[in-house]
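Following are the structures in question.
Just so it is clear, none of the values below were taken in a lab; they were calculated from the coordinates. What you see is a predicted model, and the numbers here were worked out from it, not measured in a lab. Cβ atoms are built from the backbone, for glycine too; each structure is taken alone.
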Structure 1
Amino acid sequence: MPKYNISEKKEKDASYRMLLRAELVDELYEKILHKLVTEKKYRDPDYSAKKLAAELETNTRYISAVINLRFQQNYSGLINEYRIREALYMLIDHRYLDKTIAEIGQMVGFSNRQSFYAAFFRVKDMTPREYRRQQLEKNLKK
């Protein structure tokens with residue numbers, strides 16, 4: 001049985017994605033990046049596509065379409081990607097070595113340990129604990 005019960009990604013045919021004007025896609029792409037990356041909204045465990053759409057004064061279908069077109073994934077996947085990127089850094093940064101794995105997961109926006117571990121395993125094919133131990137051992141050998 002696979003670890004963390006991760007299912008395969010399903011391809012969907014959403015024809016409305018092709019109806020968006022290129023200018024609107026570009027504009028929303030920039031705004032989404034600004035909100036998620038610059039403002040680090042991904043750290044908020046309650047930040048949803050609905051909240052993002054409201055802040056950008058658009059609808060969730062447009063948000064979904066732009067994320068799918070530009071990032072080739074869904075909203076949850078995109079949010080988790082940024083969370084995991086930050087967690088990778090924090091897990092080995094000396095300033096966060098006193099933090100538990102669960103605390104780091106919460107700091108980057110996961111609402112619980114299980115969702116952090118599952119998302120991390122999906123990306124790195126190992127647990128955050130295994131990653132931290134492996135990286136710290138590698139750094140000690142240098």
Structure 2
Amino acid sequence: MSSEKMHFEYRVEGGNFSEAGYPSSQVKKTLKQLNVEGNVIKRTVVALYEAEVNIVAHAYRGVIAVDIDTEKIIITLTDEGPGIADIKKAMEIGYSTATPEVREMGFGAGMGLSNMNTNADKLSITSEVGTGTIVEIMNYFHK
């Protein structure tokens with residue numbers, strides 16, 4: 001991998017489930033082209049997809065910023081939405097605030113944040129009710 005840093009941005013529209021997964025598939029392609037280890041790619045894409053679906057399911061809109069250097073990938077997802085009132089509670093497996101419509105589509109099982117936490121080397125979530133949420137996922141290429 002070159003010593004240069006790479007930066008990508010993707011816009012995500014709340015409620016647009018047909019486009020959910022596009023940013024994570026693009027990141028997967030990029031990491032494969034950079035010859036990143038398969039397990040790191042898998043973990044990164046799982047964490048990103050879960051975060052991306054949360055924007056689609058819960059927020060009005062969001063931006064995904066992806067920064068890649070020779071040692072790590074940092075993904076920052078910033079959304080405009082209702083925010084998370086209790087992050088600790090939201091991290092519990094099975095806890096969900098998804099609407100019945102979102103659940104009918106097969107999303108909103110309450111696994112998203114815990115899956116992100118499992119698949120990220122570092123996970124940071126900050127949120128302001130009525131404003132939105134910022135999620136930062138960091139994975140290292142070599143441990």
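Hey, helix-only ellipticity at 222 nm (-39500 (n - 2.57) for each DSSP H run of 4 or more, over all residues; to 500) derived from one of 1, 2 reads -18000; which structure?
Answer for the origin of the read-out: 1.
When distance in nm of label points 7 Å out along Cα→Cβ at positions 66 and 82 is calculated, the result is 1.2; to which of the structures 1, 2 does this value belong?
Details: 1: 1.2; 2: 2.9.
The read-out was computed on structure 1.
From which structure (1, 2) was relative contact order in percent (Cα under 8 Å, 6 or more apart) calculated, if the value obtained is 22?
1
Suppose percent of Cα pairs over 23 Å apart works out to 30; of 1, 2, which structure was it derived from?
Values: 1: 43; 2: 30.
The value was obtained from structure 2.
Starting from the value 13.1: which structure in 1, 2 was mean count of other Cβ atoms within 10 Å over residues 98-105 calculated from?
Numbers: 1: 16.0; 2: 13.1.
Computing mean count of other Cβ atoms within 10 Å over residues 98-105 on every structure in 1, 2 gives 13.1 only for 2.
Suppose you compute distance in nm of label points 7 Å out along Cα→Cβ at positions 74 and 130 for every structure in 1, 2: which one lands on 2.5?
1
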